[in-house]
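All of the numbers you see were taken from the coordinates with simple rules; none came from a lab. In this text the structure is predicted, and so the values were computed from the model without any measurement. Cβ atoms are built from the backbone, for glycine too; each structure is taken alone.
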Structure I
Amino acid sequence: MHIENFKIFSDLVESQSFSRAAKLNGVTQSAVSQQLRAMEKHFAVLIVDRSQKQFRLTREGQKLYDSAKEILHRYEKLVSDLQEMKKVISGTIHISTIYSIGLHELPPYITKFLKEYPSVNVRVEYRRSNLVYEDILHNSVDLGLIAFPTKMRQLDIIPFLEDQLVMICNPDHPLGKKKSVEIADLGEEKFIGFDQDIPTRKATDQMFRDRKIDLMPVMEFDNIETVKRAVEINAGISIVPSATVKQEMKQGLLKAITIKGSEITRPLAIIHRKGRVLTPAMKKFISTLTGKPYQDVLDVGEKPDKNAKS
């Protein structure tokens, strides 16, 4: 048995999908099936209960999975420890991030990180919030970047930034002449919102509910860029993170208005699967994002989420 065999088997068990395990390891679905049969032959046990419609391990299969995870963890820890001993900062960091962070918050940090550690390759995937969590839980990526982090027992959560939420409108909109607005001023406006399962939408919905204001969006979109385009053509107003509209404000395409009496912020966080061995490169990247040495980041501990799930 090679370490790759245990990795493929572990991914198969956690994803319960031959196609996903194949994709994670760069092999064909047939190769995953052959690998499973080879392991059953090698250990002379039945690993998967084929009498069940759903993917289910036998008792022996569960024992093998538990041991495979331990072996993989020890191997990853060994590789990480050897890199730290040699002071090597290299390899690939695979990141899954929501669009707004990936497009507007992350680029300067990546530029700074790669300037200091040019031997590291940073791969970024732009995903909806729920898929970022899925990527992390399935070990498809190393780190996730999300807003309004949801506390889960399988995750470690590291606070990253706090974004202020602002109202945006077309410069010719009547509200565009104001420096600030009351939340009550927005109740009668055409509102352009995010899809209902997006955390920022849930936060704004709660803000209006707390003030007993009924708000019915005239449009709903799944990403920040489309929301901004709709506001640019004066189809309505919206509430978005301030960092996401800096360019449009400079170009005179949008006005960002402070919301009075509202300290609405959007907490951003780095997430990774609990117990995952982080390479020296991953630790340095987390330090770049947080502005703190990695050990100090650990001392902060998890920050529970009081908002709804993504």
Structure II
Amino acid sequence: MTASQQIRVDTAQWSQNSDREALRALRLEVFVREQNVPESLEWDDLDATSLHVLARNQAGEPIGCGRLTPKYKIGRMAVQRDWRGHGVGAALLHKLIDQARSLGWPEVSLDAQVQAMGFYAREGFVAIGEVFDDAGIPHRTMQLTLTPPMPQPDDIQALRVGGRDELLGSRLRLLTQTRQRLMIYQPQLSSDVLASADELAELRRIAISGRGALIRILLHDPAAALRENHRLIALIQRLPSLLQVRTPIEALDLAYPSAYLLNDSDGYLFQPDADRPQGRAACRDRASQAPLRLHFDTIWDRAEHATILQPLAI
């Protein structure tokens, strides 16, 4: 077994003591002790809101780490000295890029130490801007464009999402093509989202379509929707086992700015900025839907039941 085959890279939670201690120990060893970075510069508020990854050896010992911040930036990449040159850095980077792509981000950037720029260039990163000093070490910003997986060439049926009317039309079309299962990620329920008579009728049809029907909704602020008496609330409360609502609790999840809708016919609607009516959509595009589905399932598993809307977690 080669060294690279002994490496396992997993996501880590800064809020969990064991993960946080492992991340801190690695960064203290590599950055503070080895590279003489002042410890006061090593820690910042982004740690609590970032997605972290940990590489472990076959014995389960932490040997490398990195993070992905809500600012679309990769950073704090550290690998123990004895494990350098064994593919740990590449494994960490690939995991972080995969996470960014699954979040639907259009690009990621990083501040590379000048001596490590060749490593990042081989992974597709392109240098931008001038060399600058960070903690006494020369750096340069590098950027990677995250192209989504190539769609299947036949029967994509792309939809137009270039303005509010097109957004509403595409969303309604995807609802009408939904058979029984629907996933909705919507940071806020504004009055023009899932509130028209046609949309509500389709949501009710899906919810009562028969055995196996289920609509899952991730909502950042259900209390606001309740205060503003959003028209969807009545349906959610009337059919709590069929329209399930959860609220993300991790800071990184709550910083997610996008919105999307996924149906069981491989259709999707994605808005990079939930507050703007621009985005992309298709009636049938499994390849583009897949990373969004992975993101939804990941957040759903660690989100809390929205008891303010549905007191009983049925």
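Here are some notes:
- When distance in nm of label points 7 Å out along Cα→Cβ at positions 164 and 196 is calculated for each of I, II, the greatest value falls to I.
- Given -12500 for helix-only ellipticity at 222 nm (-39500 (n - 2.57) for each DSSP H run of 4 or more, over all residues; to 500), calculated: source structure among I, II: I
- Structures I, II were shown, and relative contact order in percent (Cα under 8 Å, 6 or more apart) at 23 was computed from I.
- Highest-scoring label, criterion being mean count of other Cβ atoms within 10 Å over residues 68-75, among I, II: II
- Comparison of I, II - label where distance in nm of label points 7 Å out along Cα→Cβ at positions 28 and 276 is highest: II
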